[in-house]
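Several structures are given next for inspection.
The numbers here are math on the coordinates, done by the rules we state, and not lab data. Remember, predicted model here, so these are calculated numbers, not experimental data. Cβ atoms are built from the backbone, for glycine too; each structure is taken alone.
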Structure I
Amino acid sequence: MNTLRRPTHPGEILREDVIKHLGLTVTEAAKRLGVTRKTLSALINCKASLSPEMAVRIAKATRTSPESWLYMQAKRDLWLAEQKTTEVEELTEVVI
């Protein structure tokens, strides 16, 4: 993956496209998802990564797939990892 733009955090998508769109408060959305307000707040404020469990909860609540939510997180995580300078040696066949 070699894109210039940082992929959007799934919490931002949840906040802007679901919670705000439906006119829900964070407290009400957390209650409906069965999580604490603190947990949801960390996610939608991009302070926490999306867990597989949360992906399942959001998918069930929005009638989407958990894979789509996890893909957003994985795409972002990979982009962030690629931004770091990492020196590695190429793995080649060892000749004995």
Structure II
Amino acid sequence: MVDSYLPRLPADHCRVYYAFPMRSPGFMSVLYAHSGPNTSYRTLYRGVTAVDEIARIRNADAIVCQATNTRLTERLMRRLGYVRHAFSLGDNHYIKRLKYQS
């Protein structure tokens, strides 16, 4: 697991690793989210808000991710603005379509 390679985070911290794949212009890919042992919903929400702002600045059309953590339920993902997609790849792929005005 990737967690074993990353330094341990303080109790209520969240780090998000992302990329803008060259093969998929207009998309931002959340590669990995790393959180502390007692990360609150508020901290997670602030991380999601930061990702949204980066996507807005980069003028991305959508954010995609693969949610494999059991704490990331479909209800929570919907609450954060993500919906399931890429059903052929499994049931944990999500997309958040963005509609920013220039």
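Out of I, II, which one gives -7000 for helix-only ellipticity at 222 nm (-39500 (n - 2.57) for each DSSP H run of 4 or more, over all residues; to 500) as computed from the coordinates? It would help to have the intermediate numbers written out before the result.
Values: I: -15000; II: -7000.
Corresponding structure: II.
Quick one: P(r) over Cα pairs in 5 Å bins from 0, in percent came out at 2, 12, 21, 22, 13, 8, 7, 5, 4, 3, 2, 1, 0, 0 when computed from one of I, II, so which one is it?
Source structure: I.
Work out the source of 2.2 here, i.e. which of I, II gives that when distance in nm of label points 7 Å out along Cα→Cβ at positions 60 and 84 is computed. Walk me through the numbers before you get to the answer.
Values: I: 3.4; II: 2.2.
This figure was derived from II.
Ranked by relative contact order in percent (Cα under 8 Å, 6 or more apart), which of I, II sits at the highest value? Write down the numbers at each step before the final one.
On the way: I: 33; II: 23.
The structure with the largest value is I.
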